[in-house]
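**Student:** Have a look at these structures, which come just after this line.
We did not get these values from a lab; they are worked out from the coordinates using the rules stated. Quick caveat, the model's predicted, so the values are computed rather than measured. Cβ atoms are built from the backbone, for glycine too; each structure is taken alone.
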Structure 1
Amino acid sequence: MPAPDDVIKQWVRTVEKSGELTSNPYFGKPFDFDDGFFNTPARYRMAHKVLRNAGYSPPEVALFNEAADLKEALKNAPTETEAAELRRQLAEKNQQISVMMETLKKS
């Protein structure tokens with residue numbers, strides 16, 4: 001039975017010959033590790049990673065998504081009245097995010 005390293009080497013040779021690696025749009029580019037893993041407190045990292053891989057996200061991610069949606073809606077606000085209301089909602093959402101992140105840092 002071939003060793004795992006030999007199987008991997010054979011697979012790499014096969015995909016190199018087929019051009020599958022070089023046709024990938026991420027080929028030759030550095031990895032993007034800005035997925036929040038290192039911003040998460042160390043004791044929560046593994047749990048968050050497992051949950052994210054299972055399709056669940058922590059509550060703070062939902063808040064960030066809601067804030068992003070509000071920012072997008074603010075860009076497209078047709079009237080100043082609606083824009084003011086969206087800014088108020090965005091400020092509240094940012095405050096919720098700050099409180100939640102501060103709580104995570106303390107725990």
Structure 2
Amino acid sequence: MTKEQLITHCITMLGTDADESKVELLIGSALAFINGYTFRDYSLDDVESIPTDICSLIIEMVCNKYHYKTWVVSEKLSDYSITYSTSDLTSEMYIPLQRYRIYHVE
């Protein structure tokens with residue numbers, strides 16, 4: 001899959017009214033989370049090196065964030081306040097990611 005194909009696939013999943021620049025930002029956010037979790041260096045500029053199941057996870061993360069704002073835990077209106085989740089993934093989404101996690105043994 002190429003960078004353009006990944007972006008196009010995300011937009012297709014989100015609907016034709018999806019904002020491409022927002023989708024690219026969300027893909028970058030998903031990659032940053034996955035890179036920190038797996039200690040890899042996956043990049044949007046080198047999508048071909050990303051395993052298929054990780055690409056599927058990225059698409060799922062983008063769709064969740066775009067539509068459902070899963071990163072928002074709570075909001076207040078008076079003296080506006082917002083609390084964000086510390087996790088970009090649901091518990092089910094961690095399962096395929098475990099295969100790529102690197103553990104340090106001392």
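**Student:** Can you tell which of 1, 2 yields -22500 when helix-only ellipticity at 222 nm (-39500 (n - 2.57) for each DSSP H run of 4 or more, over all residues; to 500) is derived from it?
**Tutor:** This value belongs to structure 1.
**Student:** A further question follows. For the read-out mean count of other Cβ atoms within 10 Å over residues 23-30, a value of 18.8 was computed from one structure; give its label from 1, 2.
**Tutor:** Clearly, the read-out refers to 2.
**Student:** When you work out distance in nm of label points 7 Å out along Cα→Cβ at positions 31 and 95 for each of the structures 1, 2, which one comes out largest?
**Tutor:** 1
**Student:** Who wins on FRET efficiency 1/(1 + (r/R0)^6) of positions 7 and 79 (r between Cβ atoms, R0 = 41 Å, to 0.05) among 1, 2, i.e. which is largest?
**Tutor:** Comparing 1, 2, the top value of FRET efficiency 1/(1 + (r/R0)^6) of positions 7 and 79 (r between Cβ atoms, R0 = 41 Å, to 0.05) belongs to 2.
**Student:** For which of the structures 1, 2 does the calculation of semi-axes √(5λ) of the Cα gyration tensor in Å return 24, 20, 11?
**Tutor:** Label of the source structure: 2.
**Student:** I've got another one for you. State the single structure among 1, 2 that was used to calculate relative contact order in percent (Cα under 8 Å, 6 or more apart), giving 19.
**Tutor:** Details: 1: 19; 2: 27.
Working through the options, I get structure 1.
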